[in-house]
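Rule-based calculations on the coordinates, nothing more; no lab input. Predicted model, so just to flag it, every value in this text is computed and none were measured. Cβ atoms are built from the backbone, for glycine too; each structure is taken alone.
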Structure P
Amino acid sequence: MADLVIFTIIVAVLFDISNGWNDSANAIATVVSTRVLSPIIAVLLAAAMNIAGAFATTAVAKTIGKNVVDPSAIVSVVVVSALLAGFLWNWGMTWLGMPVSASHALIGSLMGAAMAHGGVAALNIAGLKKILLALLISPPLGMLIGYILMMSILKLFGTFSPGQLNKHFGRLQILSSSFMAFGHGSNDAQKVMGIITLALFSGGYIQNIEVPFWVILICALAMGLGTALGGWKVIRTVGVNMLKLEPVHGFAAETAASAVIMGSSLSGMPVSTTHVITSSIMGVGATKRLSAVRWGVAGKIVMAWIFTLPACFLTAFGIFLILKGLG
């Protein structure tokens with residue numbers, strides 16, 4: 001049992017690294033594409049703020065640990081299967097340069113492995129409804145806030161020349177990208193904390209779903225390491241290929257996304273930081289003109305979003321059956 005729990009923690013750390021690798025674009029794509037910060041400085045800043053954000057709260061971790069599956073009905077093999085499926089999906093999509101939701105990947109994988117183990121009874125249906133609702137609402141909310149914020153900036157500072165506008169908002173974008181990275185750590189690092197805590201609970205090592213400090217620490221460092229690696233293909237997709245951004249647009253998108261993500265983290269709701277920042281960029285881009293957004297690229301991103309949860313569900317279901325067959 002102890003060996004399986006150790007293996008679970010190792011896979012969880014690998015998942016967290018792959019999450020940070022794919023999601024580094026969430027925090028730095030805009031600030032790099034607008035050339036406010038160099039790629040190396042942006043990555044290091046994002047990694048540090050991700051680590052700091054991971055210590056902000058454990059509310060999301062507790063939600064993942066309690067509200068996706070029934071903790072008392074789960075065994076360690078379920079957790080391992082879910083993490084392996086999520087890790088494979090994150091790695092594959094990052095290699096292809098597609099931003100995907102680690103939240104959808106992890107939740108879909110956990111659902112698939114749990115159902116392979118115990119059927120529908122292993123799922124926490126009431127908790128899942130709340131989680132899936134938050135995942136569904138957050139992207140359009142990010143798009144709406146991004147659009148409103150950008151329109152407000154244009155109305156308030158419309159007399160400034162483009163050069164002046166971008167000079168001032170370029171400085172502010174350093175703050176907004178830091179806030180975005182902090183928010184990312186406060187939400188995404190929490191998910192693996194919840195998974196490890198669930199594994200410890202199912203293995204009998206802890207008596208309730210409370211996140212140990214050492215779990216917070218290793219998840220924070222793993223997320224920071226993954227972010228520091230920089231998923232450059234994903235960064236190019238989000239920050240360059242979808243929309244030509246200027247500092248003022250980057251500031252608006254990051255601020256809008258950060259507000260949604262931090263609000264979700266404090267309320268204990270896991271959301272897709274990838275979905276939120278990408279939809280915020282779309283909302284900001286729509287203030288220029290609808291054709292400013294390269295909807296062909298955006299469409300591919302949305303398709304990756306749609307397929308993430310069911311693909312990870314099926315993959316985790318299959319991995320569990322294989323591991324169970326191996327004994």
Structure Q
Amino acid sequence: MSVTTVLMLMGGRSSEHDVSLVSARGVTAALDPSAFEVISVLIGTDGTWTRDGAEVMLATSGGRPVLVSLDDGAAAAVDVVFPVLHGPFGEDGAVQGLCEMVGVPYVGAGVAASAIAMDKATFKTIAIQRGLPVADAVIVTHASWNDAAPTTRAAVAAMGFPVFVKPARLGSSVGISRVTAPADLDEAVSLALAYDDKILIEKGITGREVEVGVLDRGTLVVSPPGEISYAAEWYDYATKYEAGRAELHIPADLPADITARLQEAARTAYEAVGCHGMARVDCFVTATGDVVVSEINTIPGFTPTSAYPSLMAAAGVDYPQLVARLVEAALERAAHERSLRR
């Protein structure tokens with residue numbers, strides 16, 4: 001039995017660095033050592049790549065992807081990259097582009113799909129084009145806020161409060177504020193703009209927060225929806241990551257027709273963005289039974305107890321099967337793309 005060498009990328013330059021480390025440890029532990037050899041590389045917050053403390057780089061040598069030591073030039077062959085990276089410089093198409101240049105297969109969505117999914121404003125535009133229901137929002141940049149703040153405030157007032165002010169290209173609720181009054185808008189905008197040059201001011205949706213997992217197994221496997229419950233005012237960073245502050249209930253206690261609409265919305269979002277391998281689609285269900293799509297995550301949290309693995313387990317795919325399938329899907333996609341006449 002041949003062994004597949006998996007380059008596990010973890011950490012990263014984004015504010016979600018620590019979340020990535022926990023996810024990567026879970027994935028590494030789940031990969032069967034008789035089938036996979038894992039090479040772990042830590043990407044520091046300064047962008048430095050290290051393996052066991054020594055600096056390394058991903059390159060091509062003799063037409064094969066290799067991990068090269070910058071200390072002694074030793075090279076280790078790499079079969080596939082598993083980028084367990086969240087946020088900018090990892091989930092946004094940057095690392096995916098590097099893998100494409102080097103010619104190494106990689107787990108998850110491609111360059112364009114990663115960039116689209118990471119950008120909440122762009123995803124919202126595509127979702128609307130595909131007929132998916134989304135929350136109203138105003139897109140703001142540094143320039144537009146400085147030049148047209150009164151117009152923006154008027155548009156926000158027309159949506160009504162509360163609103164959520166969020167960086168367009170970040171995750172894990174970093175830089176997000178819930179704003180209940182006009183007087184607090186400037187501070188929230190300043191905070192979000194400190195993380196990203198493009199932000200959204202989005203109408204707050206009152207409803208149940210539900211997540212759906214999607215996995216490509218040749219055909220798409222769409223999980224039962226899971227509902228998040230918590231006691232906090234909203235699903236902020238602390239509520240997401242501090243133990244015991246939130247619970248995921250799978251399957252969500254919802255009527256069959258709403259469950260079906262959630263699953264169809266997740267499938268549509270996945271296909272509209274052009275995802276590959278996996279995604280987690282986050283939605284709301286309002287008191288009137290309306291489904292509202294919030295966002296799509298192409299590299300969702302990946303600890304054994306994270307939402308995405310839990311959702312896929314409810315769909316009949318356990319954690320070891322899940323990570324193995326994702327590696328297989330990456331290799332299959334690479335083989336298909338090599339067959340294309342380009």
Structure R
Amino acid sequence: MKKINVLGVGAALVDQQFSIDDSLLKDLALTKGSMDLKERETQTQTYEKLIGLYGASQDACGGSSTNTIYAAAILGSKCSFIGKVADDKNGRFYVENLNKANIKNKCMSPDKGVSGNCLVMVSPDAERTMSTFLGISSELKVSDLDEEMIKEAEIVYLEAYLVTSDDNFDATKRILEIGKKNGTKIAISLSDSFIVKGFKNRLLEWLEIKIDYLFCNKEEAKAFSNSESIETSANELQNYAETSFITLGKEGAIVSSKNKIIKIEGFPASAIDTNGAGDMFAGGVLHKLSAGYENEISASFGCFLASKGVENFGPRLPDEEYVKSLKNFKKIRNR
């Protein structure tokens with residue numbers, strides 16, 4: 001038995017979230033629903049404009065993998081995280097958030113630099129648009145890794161945003177090497193259609209040896225398989241992962257494994273903010289998988305948790321709502 005259920009690796013970013021008017025996106029030259037990478041100066045100017053228009057942001061330790069691991073940890077899994085922040089205000093805030101959730105972490109760096117942040121702008125229809133400054137998070141190197149943390153994990157979860165940086169990509173290849181030598185299951189999130197389209201060769205390097213779990217939404221699955229058919233995409237992903245979890249928004253999810261494709265029904269929700277819904281789904285699934293549940297039940301709980309997440313402003317629920325979700329899902333299953 002390993003000490004840690006799930007180890008997350010990803011961009012260590014402070015999420016700074018605002019409710020906005022759609023007219024602002026045009027002023028900022030941002031495409032609604034997209035994720036854009038920005039330089040520090042541009043990011044600072046955008047942040048100051050948002051503060052001036054909408055007041056203080058709602059902040060949380062963020063990044064895709066972080067949000068996933070946070071959910072799994074609060075649900076009761078033993079979790080750890082590897083990323084990179086600087087010893088500055090955002091970096092200290094980030095690590096403090098992880099520590100409060102009892103997430104063992106290797107993040108704080110002695111290197112000079114600035115911690116990254118993600119400006120999350122939520123439109124009235126609940127769609128989120130992101131402006132991201134990676135900062136020092138893009139400089140995670142092999143030398144920054146804690147190999148014991150990797151060896152002691154049952155599952156390592158990697159976000160595809162890591163392939164955009166040479167340093168990060170080299171570090172992930174070392175993580176995969178250590179994990180495979182030590183019987184660690186590998187889970188990968190495709191993260192964003194932009195990443196799939198722009199960095200597919202690097203993703204294929206990750207997937208040279210069939211992994212255990214692949215997470216994506218339907219658009220990412222289609223982009224990866226070069227198909228407009230979700231059924232074709234689900235079949236294609238079976239070549240790369242033992243099990244793939246494909247989210248379909250309010251329609252639920254698909255579980256594709258061993259020449260079997262199962263549709264998981266979604267749960268009704270009054271969405272006000274879709275930011276982090278996919279991450280929350282993955283966190284719920286990984287928590288259930290690490291507790292020994294089957295793929296279908298794990299995916300169903302992931303859908304249930306995400307349905308609660310989109311009814312809340314911000315990338316995660318209040319901590320007590322995670323535990324409540326576990327109890328309520330159990331009641332639904334027992335009906």
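Tabulated data
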{"quantity": "Of the structures P, Q, R, the one that 15.8 was derived from, the read-out being mean projected area of the Cα convex hull in nm²", "calculated": "R"}
{"quantity": "Comparison of P, Q, R - label where distance in nm of label points 7 Å out along Cα→Cβ at positions 39 and 183 is highest", "calculated": "Q"}
{"quantity": "Test item: distance in nm of label points 7 Å out along Cα→Cβ at positions 7 and 199 calculated as 3.6, pick one of P, Q, R", "calculated": "Q"}
{"quantity": "Mean count of other Cβ atoms within 10 Å over residues 71-78 - structure with the largest value, from P, Q, R", "calculated": "R"}
